[in-house]
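Bear in mind that the values in this text are calculations on the coordinates, not laboratory data. All values derive from a computational prediction rather than experimental measurement. Cβ atoms are built from the backbone, for glycine too; each structure is taken alone.
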Structure 1
Amino acid sequence: MTATTDSPVLETGSPEAIASTQERVSAVISKLVERYSASDDRPWIVGFSGGKDSTLLLHCVYKAVLDTAPRRRRRAVWVLSSNTLVESPQVLEFMRKQIKSVQAASAADGLPIEVHMVEPALNDTFFVKMIGYGYPAPNKWFRWCTDRLKIQPANQFIQSRVSQGTEVVLLLGTRYDESMTRARSVRKHEGQWELNPHSSLRGAFVFAPIKALTTEEVWEFLTTSTPPWGGSHLPLREMYRDANAGDCPLVVDETTAPCGNSRFGCWTCTVVERDRSMEGFVAAGHEQYRALLEFREHLIHLRNDESSRESFRRTGQPGLGPLKMDVRRQLLDDLLALQGRLGEELISPAEVAEVRKIWVADSKSDLFIRSDA
């Protein structure tokens, strides 16, 4: 078969290879049916990012619940997606369509599957932090974005379920074959049994059903199968072909690498040197997204330009500090202008209001009044 590490299989393998892949995925589904039908009633939380691995995981989970006798479908299944509010527009639109299809199909099939999309708190969004408070764009030494945009929203959802007096099982689409970092992340939660306590979330247990599948097998199955909730996996393949990317999984700890390099992730990601997935979209004909790449480069320039930043930190201590107020104001104007040109919401009205509220507080702060003097 023809495949690269993260690229979709464009030509499927031999009938024997396809049959072998189908058999291996069927074994995963059978294991899920067995676990779903077990006597305990701990809810399942299925991480879904819209990428290839989480799509295969959701395919298997949905099929397992569908294959379970109705009288034994007692366990709740919550599909958990994360919207950082700065997702690549193309990926976010695809993920929303998939979620809508899954929710409609599960209702029609009478399955106890619910879809939930979490977002960062208003005070923690990327642009409230950057344009409001003046945070410099993240880098690998000051990666303030991951915890606020991804980890906290997902963990708060999980912990809210645990606080109701029940344990939960977190199903993730991580695989050994993805990368050394992912393999370490999978093994971090492994022990003697397949179901293991999460390293930091009390009451949560981790299960990685597709961890042994290869990237080639993932693509071969998706290319030769249709989703149990209807539709087709082909749009997913086309999106990968355009972006030449891998997917960013549900993030629940700091072991996950930034996803703006060759993976789908935030269009504002400045932790990596290049956003190759967005570059791929532009090269594939989505010319409108070139402006997002240019805006991202501008964020990096402001971060590295000492004249754009205060000479003190927000704590009052000397040192390279937040973006200056006039820089923040211009950045908001530029972002709103870009939003108007693209016709895509890049910053919400609630975020704009929060930014202006922070500016008012800063204008009354002795720290910033001295700076303007």
Structure 2
Amino acid sequence: MRTNGFALFRGPGARERAEKAAARVSRRSEETLLGAAPATGRSGDCFLAYSLEEGEPFPLVHGFADGEVTEGGRFRGEFAFVTGADGRVLAGRDRLGTRALYIDDGLTCVASDHRFFLQKPTLLPAGVRIDVGSGEQETVAKADAPPDVHGMEGAAELLCRVLEDSVARRVKGRKRVAVSFSGGLDSSLIALLAARHTEVVLCSAYTELSLDHSQTVRAARSLGLEHRGVVIDSAGAAAEVRSLDLPFEPGPMDRALWCLFSTTSRLAAENGAELILLGQLADELFGGYMKYSLEARKDEASAVRMMENDVAASAYGAFIRDELACSRFSEVRFPFADEDVAGLARALPLSYKIRGGERKAVLRMAASMLGLPAEIVAAPKKAAQYSSGLSKIVR
């Protein structure tokens, strides 16, 4: 069953704990299912899930996975999962950690939402699978290395193919999807590719007179796609921040981005989109932040380590924040957080990403090859919390 949040409760009082958890955690638009879990081999075990698609209870998949989720199966996507057969229960996260998965000390609960627990749970590392019965953990093997590329142009051509495939897999079967849209390179490229497979609505949120207020309108017109924008004032920002519920102490950036993605996700749902796409991880993979460029001037190896650390850190903060912000209203997917995209990015030399004064150079070249308008390809990077104006208003 594909879900927007699940929990498996085991041992004495499992059903009572599940019922209490369901009362604590509020979700919108999904059907709440509570039932027995005979696949675990233990009577009394039960599951709680917010269903996105009808189907058999096991496996429970938060997000989506390409291929069958089985004990020895190889599958990719964005997911946390739990599955059971012959009395054995296996759970895990995707390699990039786009969905959270938590366990408690006694392994009496495994869940994709921290709010299902009465006490603070343990977050399973990205790319790890755990035998819930024994507690044994294993790290999933890395994906196959990308093929050799010849020069930066060859790298850009391959990047075109893996990005197109990533977006196509994420929107497959959907009649209408949304993109959380800033008008910059990352969200515009996702929108361009998604529109080749389905109907797209661009959803933007910003403060009055911010950069995004005007930039999103121009970029949407350039792409020829439907655009819906909403201006957030102080009262609206305060209301969004009050809804913030994270398993870690949020900083100013977390509050601003929660406000942004919660608002665009709500806008997506109001405009009939079946899911929303975000451009997260493009900067960490392709050198989009100024700090990488500054570090590379001093020590290229240090800049590479900084980028790799930021990619890894997303599994413990950014993805959890953004998924929770969006999933109250719409299912969310991250096309750049794809094993093939990330694997290719990691295999490329830093000089393909940061070249002279240009950041995300190979991604810009790929975007140009794919037909993204030149003015968007060349648009300078500005973090969404600042270009939307939300960082200032939330502070």
Check your understanding: Which of 1, 2 yields 2.1 for distance in nm of label points 7 Å out along Cα→Cβ at positions 167 and 319, as computed?
Key -> 2
Review point. So mean count of other Cβ atoms within 10 Å over residues 119-126, computed for just one structure, reads 15.8; which one of 1, 2 is that?
Key: 2
Point to revise | With log10 I(q)/I(0) by the Debye sum over Cα atoms at q = 0.25, 0.30, 0.33, 0.34 Å⁻¹, for residues 95-134 alone derived as -0.77, -0.93, -1.02, -1.05, matching label from 1, 2 | key: 1
Practice item. For the read-out FRET efficiency 1/(1 + (r/R0)^6) of positions 47 and 271 (r between Cβ atoms, R0 = 25 Å, to 0.05), a value of 0.75 was computed from one structure; give its label from 1, 2. Key: 1
Revision key, fill the gap. Output 3.2 (distance in nm of label points 7 Å out along Cα→Cβ at positions 63 and 87, calculated) maps, among 1, 2, to structure 2
Revision key, fill the gap. Comparing distance in nm of label points 7 Å out along Cα→Cβ at positions 39 and 343 across structures 1, 2, the largest value goes to 1
**Study point:** Test item: helix-only ellipticity at 222 nm (-39500 (n - 2.57) for each DSSP H run of 4 or more, over all residues; to 500) calculated as -11500, pick one of 1, 2
**Key:** 2
Revision key, fill the gap. One of 1, 2 was used to calculate mean projected area of the Cα convex hull in nm², yielding 20.0; that structure is 1
Check your understanding: mean count of other Cβ atoms within 10 Å over residues 111-118 computed as 22.5: which structure among 1, 2?
Key -> 2
